[in-house]
Structure I
Amino acid sequence: MDTSTQDLFLPSTVQEIVSRIEKLTPVTQPLWGKMSVSQMLAHCQAPLEVALGEKKSKRSIIGFMFGRLAKKKLVGKKPFGRNLPTDRSFLITEVRNFEEEKRKLIAVIERFHAVGPRGLSKDPHPFFGKMTPEEWTMLSYKHLDHHLQQFGV
């Protein structure tokens, strides 16, 4: 995979992600995992909100111990594996409104793109620690791509 396509600062990448989101319907079923499509749309907002500094999460002890090592493994060309563990603050278990969550996810993706590298949070990621803008955009793209593939788009 060409890593330049994993850059949410590029308009073409944002367009690609948004067009995939637009293909989802309220009844789209996952190919793996337990989340509904509405829960997935809500879940995908949280890491982007952290990157923008809109959502604050404390660093976990596990993150302090293993975050940098995990970041090295996840930043790169390989896609995320299935059923990776999720930070509890990013878990969505309640029923969500599909159209509202879709609208909110697209809006946060567009905010991420609009602020660009200089507008991202300088706070450490709650698990991975200190992040460069390049790491934020690549991990954000890969997370979105992972969940869109989970729902077949």
Structure II
Amino acid sequence: MGTFDPALYLDSSLTDANSTQSIPVDQGEYPAMADEIEVRQWTGKKDPSKSGISLDINWSIDDAGQREKLGRDKVIVRQSLMIDLNEGGGIDTGKGKNVRLGRLREALGLNTPGQPFSFRMIQGKVAKVKVEQRPDGDVIYNDVTAVAAL
């Protein structure tokens, strides 16, 4: 690819229509690598007084059949975890708190008491992810609902 010229794209025209429906990944379990990690703050849409922190992980699925079905070199599915915070604003490690995070850490070998952990340590780790489909009207979203050790 040569030098990027944004004006070239701004002035280019298309005669074909773009797709308006994405093709979902089939439900199932796949080997995957944690490709991208993001922590974001959220505020409730229905109740703006509610807010919190979410951990989002983009998993790159290693499945030739899904790459072929979707026509992509890289197939990404997302896992989102709401994070329970303690009174000081840190990650709550109390009983019954952040269970989904604990299960994720356990699957990745990152849940050892006394050993440091940060969300960045998830990136590049491999696991088996369970992908489920979530319909929303005419759109079908993929969600990673569980992670297990390979």
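Throughout, read-outs are computed from the coordinates displayed, never taken from laboratory work. Computed from a predicted structure; not experimentally measured. Cβ atoms are built from the backbone, for glycine too; each structure is taken alone.
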**Study point:** Structure responsible for 46, with relative contact order in percent (Cα under 8 Å, 6 or more apart) calculated and labels I, II on offer
**Key:** I
Review point. 5.6 is what came out when mean count of other Cβ atoms within 10 Å over residues 11-18 was calculated for one structure; which of I, II is it?
Key: II
Exercise for review: Identify which of structures I, II gives the largest calculated value of volume of the Cα convex hull per residue in Å³.
Suggested key: II
Check your understanding: Where does the value -4000 come from, among I, II, when helix-only ellipticity at 222 nm (-39500 (n - 2.57) for each DSSP H run of 4 or more, over all residues; to 500) is the thing being computed?
Key -> II
Review point. Out of I, II, which structure matches 1.00 when FRET efficiency 1/(1 + (r/R0)^6) of positions 27 and 75 (r between Cβ atoms, R0 = 41 Å, to 0.05) is calculated?
Key: II
